[in-house]
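For reference, the structures are reproduced in the following blocks.
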Structure P
Amino acid sequence: MGAFGRNAFRVYVLLLGIWTGSGIHDTASTHFAWWADPVVWYARPAWAGMVNPWPFSTMLLLLATLVAGVVAWRYRGPGRKPALISLAGTALILVATLAWFVPQLGLMGSGRLDEAALVAHGRTWIVLNAARLVLLLALLWSALLALGRIGERTGKG
């Protein structure tokens, strides 16, 4: 793998680590309160001036996944298989995030659900998010394994 490819994959691994770590932090800091009372959670006021970083980090990870995916697909050396596993899994999680997780947050925040539906939707979201984080940790591990093997043939890191 050439210098561009190695660096593209490194950026992907960095952004996957940031996204996964942020997800763990956000989950640990908010989901217990959300689980305890989803109705109160959604009724809480937003903080003035607060910016949601998720759209930015998600789009950066999506772009890095696409670029690194092309590079890894063309690569034939050591570390290719764990790289492709990580990239394909991350791509699927990003699709699920954009197709289901994000729209569900919008639905729950819209005020169109009654209390029972809001509780059910919120708890389903939390459980599926926990599963998503476990998968992301496994995919990050696979990416780190690949990163350690890429460039072994030439001895370049």
Structure Q
Amino acid sequence: MKEIKALELQMAELKEAKEKLAKLEVNFDKSKIIVAEKKREVKALENKVKSLKKDLAIYKTLVEIKTILWTKIGHSIADQLTSIQTIHDQIELIEIAQVEIQKAKTLLGNMPEQANKLIHFLNTHTREQLATLDVKDRTGTILTMKKVLTMRNFV
């Protein structure tokens, strides 16, 4: 009997040991699954890091390209700025010239028509006829009239 009880006790201990072993195997399997999942997560994170490094390299390259482009655009605008300033200066000069031309036109009035008539008159009369009219220098007078016509041509 004692031996049966001892065997029963050993059986009970064996049963407990088997249960503990089963629990340990279950826990071991679970830990294997968790380790596998963690490895997958680590691998995914490593891939993400690689991707981000590539993106960062591309971003740096793009920043450098943008900097170069904006620098060139700035130089181009600076080069054209002098041309634009020259154009504005020319526009101001044209406006001043138009005002002066308008003044000259107003000053000339109908002098060009009168100058043509006087030149025609001086050329159709003789020196003696002009002397009686107190015109001593026909050539000088005609040149003075030509100045009026030249001024009209400039205007």
Check your understanding: Looking at structures P, Q, which one was distance in nm of label points 7 Å out along Cα→Cβ at positions 23 and 103 calculated from, given that it came out as 1.9?
Key -> P
Point to revise | For distance in nm of label points 7 Å out along Cα→Cβ at positions 63 and 135 computed as 8.7, the structure of P, Q it came from | key: Q
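Out of P, Q, which has the highest value for mean count of other Cβ atoms within 10 Å over residues 87-94?
Numbers: P: 19.4; Q: 10.0.
Once mean count of other Cβ atoms within 10 Å over residues 87-94 is tallied for P, Q, the winner is P.
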Exercise for review: Looking at FRET efficiency 1/(1 + (r/R0)^6) of positions 55 and 127 (r between Cβ atoms, R0 = 41 Å, to 0.05), point out which structure of P, Q has the largest value.
Suggested key: P
**Study point:** Test item: helix-only ellipticity at 222 nm (-39500 (n - 2.57) for each DSSP H run of 4 or more, over all residues; to 500) calculated as -34000, pick one of P, Q
**Key:** Q
Point to revise | Source structure (of P, Q) for distance in nm of label points 7 Å out along Cα→Cβ at positions 7 and 119, computed value 5.4 | key: P
Check your understanding: From which structure (P, Q) was mean projected area of the Cα convex hull in nm² calculated, if the value obtained is 19.5?
Key -> Q
Review point. Of structures P, Q, which gives 1.8 when distance in nm of label points 7 Å out along Cα→Cβ at positions 15 and 79 is computed from the coordinates?
Key: P
Practice item. Match the computed value 40 of relative contact order in percent (Cα under 8 Å, 6 or more apart) to one of the structures P, Q, and report its label. Key: P
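Each value in this text was obtained by applying a stated rule to the coordinates, not by laboratory testing. These numbers were taken from a predicted model, which means no experiment stands behind them. Cβ atoms are built from the backbone, for glycine too; each structure is taken alone.
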